[in-house]
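Following this line, the structures themselves.
The numbers here are math on the coordinates, done by the rules we state, and not lab data. Since the model is a prediction, treat every value here as computed from it, not as a measurement. Cβ atoms are built from the backbone, for glycine too; each structure is taken alone.
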Structure I
Amino acid sequence: MRSKLKDKWLAAMAEELRALEDNGVWRVVRKLKGAHALHTKWVYKTKMDAEGAIERLKARLVACGNEQEFGVDYSVTFSAVIEMSSVKLIFVLARKWRVPAKHGDVPNAYVKADKEAELDIFLHLPRGMMIPEDVRRRLGVDNDSELVLELLKALYSLKQAGRLWNQLLHKTLIKLGFAQSLTDMCVYHRRREGILVVVGVYVDDLLVTGMEQQAVDAFFGELTELSIKDLGPASKFLGMRVSYDEDEGYDLDHELTIEEMLREHGMASVHSVRTPIGAESNEIDEASDELLPTSEGDGVVTVRKFQSLMGSLMWVERCTRPDIAYAVHKASRRTHSPTMSDWKLGKRIARYLAGTKSLRLSMKGQGASEEPLKVIAYSDADFAADKADRKSVTGGLLTVDGMPVSWVCKKQTGVSLSTMEAEHTAASVMATELLGVRELLGKLGITHASPMSLRVDNQAALKQLDGEGSSSKAKHIDVRIKFVGGLAKRGVLKAEYLESEKMPADVLTKALDAPRLADLRVIVGLH
């Protein structure tokens with residue numbers, strides 16, 4: 001190890017080994033002839049706080065899960081991750097109840113879960129591990145090469161480790177009286193004496209809020225068997241910087257993540273642009289566009305580099321930046337066979353983020369704590385937007401009490417024959433989003449204003465949904481009309497007209513000029 005922080009990294013490695021041994025993760029055994037043993041490796045990470053300062057150095061020992069064989073040392077795999085819409089809904093509830101959402105973290109979470117009893121998993125001795133002489137004598141071996149570690153618990157990077165940890169956490173929460181949501185399996189809730197507590201789970205990170213601060217604080221005391229850390233009011237969660245003010249509410253941003261992404265891709269000093277995508281993107285001749293190479297080389301832009309950049313952009317967009325959703329959608333259509341134009345678009349999005357990295361997704365809230373939540377969906381479509389196949393683009397935004405919870409930008413699967421049909425398709429997508437939020441709120445026992453509002457900017461589509469328009473030209477989309485119209489008749493939602501100038505979903509369907517983009521950023525909650 002050549003790092004200037006060598007001594008600190010070695011201390012972090014020793015601390016990790018002690019923690020694993022204290023948790024009874026393995027036992028040292030003599031290697032049996034023909035036994036399949038996995039290698040291990042060390043992963044080093046500098047943990048930062050919400051302001052980007054070094055918090056601590058973390059060394060983690062992981063198994064080489066790529067060496068596992070199905071049926072030999074793993075069978076079923078799964079990792080529990082909460083939907084980002086549910087994360088933002090928890091922040092909405094925290095704002096509604098004026099109880100700051102708290103962040104919980106479980107150190108060495110995976111190693112707390114027992115390994116499957118029917119599977120034998122062995123590891124080669126990790127680098128830096130010293131075996132005492134008395135252990136060698138007891139096992140009758142002369143050197144460490146004859147020894148392996150038999151796993152008793154899960155270890156990071158085992159294919160099944162995430163599932164085993166989730167099973168343990170699930171059993172613990174159920175034992176404490178929590179119920180699991182069917183809409184999002186990573187959302188748990190418990191109501192005691194009328195006080196509701198809501199828990200969101202992203203692997204080993206927990207986001208917790210409730211109707212009363214005391215109930216939230218008590219929850220962390222109930223999880224002592226998992227050694228959960230109460231990190232206090234959330235200040236950084238899943239890469240998002242979280243700012244909370246009792247009067248102003250929440251602000252979420254990815255400024256530090258964006259800066260890190262720019263450094264990793266050699267773009268720390270790039271000149272910014274005012275829009276993430278230009279109108280010229282629709283004029284590219286895709287058939288003659290140059291494909292990116294798969295082989296590595298100095299200065300060569302490869303498929304792997306493109307995928308790395310797009311992964312970062314997609315995460316930022318998904319969490320806090322609806323203003324880049326259309327551009328990311330456009331650039332990520334061919335992630336396995338991207339072209340040079342896709343790479344240039346990806347870099348343009350990054351340059352746009354470089355100039356707007358300080359933008360924050362605002363979650364201020366509009367209603368009083370005792371009022372029902374107001375759930376509104378905005379639906380829009382860009383008819384025949386893709387010149388290659390003439391498929392339309394669906395865009396949609398969903399807000400709860402004026403706070404953005406989820407957004408959608410996706411190409412429609414079929415070819416629409418008219419603007420009205422494209423708008424119907426988009427409306428049906430947002431109707432399902434409304435149903436998802438309605439179901440989740442219903443399971444939590446939280447009231448919302450009824451009917452929920454579905455706002456569209458196409459009068460012909462609105463008349464069809466209300467049953468006022470002629471259906472002779474709309475038989476081929478009858479199912480979608482009946483779906484949304486049926487929800488309207490049952491009082492679940494109400495379709496309403498919103499003029500195009502005020503339609504926030506417009507930012508999710510097309511390339512916009514800088515003034516229009518700036519206006520819509522404010523409307524969708526970016527400041």
Structure II
Amino acid sequence: MTTGAVLIGTFAIPGTAHAAGPNVTDAHSDQADWSVLDVRLNYSGSIDRITARLRPAGSDASTAPVATITDFTYKYFTSSWDGTWASGPIHLDTLGDYTVDIEATDSSGGTTVRQDAGTLHYEKQPVFTGYSVTPTQPDIEHRTVTATGDMAVRDPSTRETVPLPGATVDLTFDGNDKATAVTDGAGHFSVSHETTDGGWTFAEYRGDLGYAGSSWITVSPKAAPTRFVLDKSSFHVTANDKFTVTGTLQYQSGDGWKPLSGIPLQMDYKNCTTCNPSDSTTDADGRFSFSEYAYGSKEVYEVGFQPYPYNAFIQRTATADVTVAATATPKFREFTARQDEYARMDVTGIVDLVGREGNDRIAVDIQYSPNGRTGWSTRKTVQTSNGSQFIVENLPGYADGYWRLHYAGSTTKDIKGGVSTSLRRYRALTRIKDANASPEPVTKGRTITVKGVLQERAAGSATWKAYGARKVQILFRPKGKKTWYLMSTVTTKSNGSFSKGFRAQQDGTWVPVFLYPDSKHFVGEGAEDYVDVR
């Protein structure tokens with residue numbers, strides 16, 4: 001009844017520990033071989049000796065053991081104070097369950113005895129034999145793997161096996177995908193599966209005979225090199241215009257390259273981690289397309305793989321750079337032109353360079369045209385910055401016409417030229433017709449009469465009309481002086497005429513003027529008239 005490490009004894013295990021020793025956690029049949037006894041101990045130091053005594057399950061503790069096992073090998077480590085020891089295959093004459101009593105002694109001599117530490121399940125055991133998976137390194141063109149093996153029943157006493165037909169085998173592929181097979185008359189099974197991610201592949205049996213598990217085999221797909229073939233890798237477009245990047249994603253097949261379909265891709269600014277990438281998925285021919293709006297003087301985009309989903313069959317490190325230069329365009333965000341009563345212009349403006357973030361200095365022309373279509377001439381050029389306001393005051397202007405802002409552009413800075421909308425600015429002209437101071441000469445102390453007719457002419461008209469009920473100022477400049485003095489303000493009659501007398505005091509020049517027009521008229525004046533006072 002005994003072989004090797006199996007000894008038959010006739011003595012009972014004492015019921016208490018001889019000295020403080022290891023803690024016997026449990027003892028049981030090994031899952032892979034039920035005739036092997038696993039003993040788990042919690043201990044300090046090291047273990048010198050383990051003795052297991054087997055008696056029929058359900059028997060009294062005083063029952064003589066049917067076998068005593070002393071040859072144990074350290075099997076696996078749980079922690080520095082916890083481990084499992086295993087016996088060799090045990091030979092018993094009778095199948096069945098056996099209660100295990102354990103005696104364990106550590107290196108300090110401490111001994112622990114534990115009755116009913118577990119059960120040895122000494123029965124015919126279902127087992128897997130010849131389990132294999134091929135290939136273990138599938139590639140993108142050969143994704144199908146096949147798991148094959150045999151199921152048998154092993155007798156623990158003879159170690160002989162017989163086929164197990166009609167057994168249901170549960171298989172796991174890719175670590176989580178399930179499949180089922182039934183063994184044939186020879187106990188053989190075979191299942192094919194198209195792998196996606198690889199990972200552990202194993203078989204399990206859960207039937208009337210108990211549980212059996214195969215070895216775990218790792219399937220590691222071979223990742224094919226990939227590359228992006230762009231139709232065009234550089235673009236030069238106008239800022240805010242759409243550009244489209246197209247190309248083909250390919251994988252290496254032998255010495256050649258083939259299109260790769262159904263792969264999610266993205267395009268984003270190169271080395272940007274906070275941007276918003278655009279997405280595309282390759283079609284049946286491996287083609288992809290991205291569309292974006294150009295901005296910035298020169299940007300580099302990167303075409304690459306999306307972070308997810310993972311694809312074990314391809315290398316996802318390939319990228320392709322796309323260079324996009326954008327020609328900036330001027331946008332005249334503000335343009336005002338105010339005309340005063342002397343035809344002087346106050347102009348303000350803001351020019352944005354669309355497609356530029358920096359403060360580029362540009363030269364902006366203030367231009368005039370009589371008709372707004374042709375004959376544009378530059379009246380002043382100002383230097384300004386991108387997005388900054390400029391102001392020009394008292395620019396000599398015209399009675400009527402069109403004004404605009406103009407930027408010629410820059411080939412050096414890659415900026416297009418452009419013009420603002422045009423603004424028409426005009427007022428009605430005024431004049432004092434037939435202005436006269438009389439008599440000439442005049443005797444000192446006598447009356448000098450200043451008179452004339454105030455007239456207006458609307459913009460675009462050639463006809464002068466009376467301008468009545470308006471204030472006209474009469475000015476005088478003494479002989480030899482440069483200063484004009486206001487002598488009086490008179491109101492024109494409905495026909496625009498006015499007349500005012502003054503006592504002659506000294507030689508000098510008289511002139512009637514229309515100095516304070518409304519917002520629709522210019523100032524006007526009459527002819528100067530010198531009067532000699534004697």
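When mean count of other Cβ atoms within 10 Å over residues 422-429 is compared over structures I, II, which one is greatest?
Top value of mean count of other Cβ atoms within 10 Å over residues 422-429 goes to structure I.
Assign the value -10500, calculated as helix-only ellipticity at 222 nm (-39500 (n - 2.57) for each DSSP H run of 4 or more, over all residues; to 500), to the correct structure from I, II.
I
Further question: Quick check for you: by percent of Cα pairs over 35 Å apart, which of I, II is greatest?
Checked I, II; max of percent of Cα pairs over 35 Å apart sits with II.
If you rank structures I, II by distance in nm of label points 7 Å out along Cα→Cβ at positions 150 and 350, which sits at the top with the largest value?
II
Next up: Can you spot which of I, II the value 27.1, 98 was calculated from, given it is Rg and Dmax of the Cα atoms in Å, for residues 46-245 alone?
II
With relative contact order in percent (Cα under 8 Å, 6 or more apart) computed per structure, which member of I, II shows the largest figure?
When relative contact order in percent (Cα under 8 Å, 6 or more apart) is computed for each of I, II, structure I gives the biggest number.
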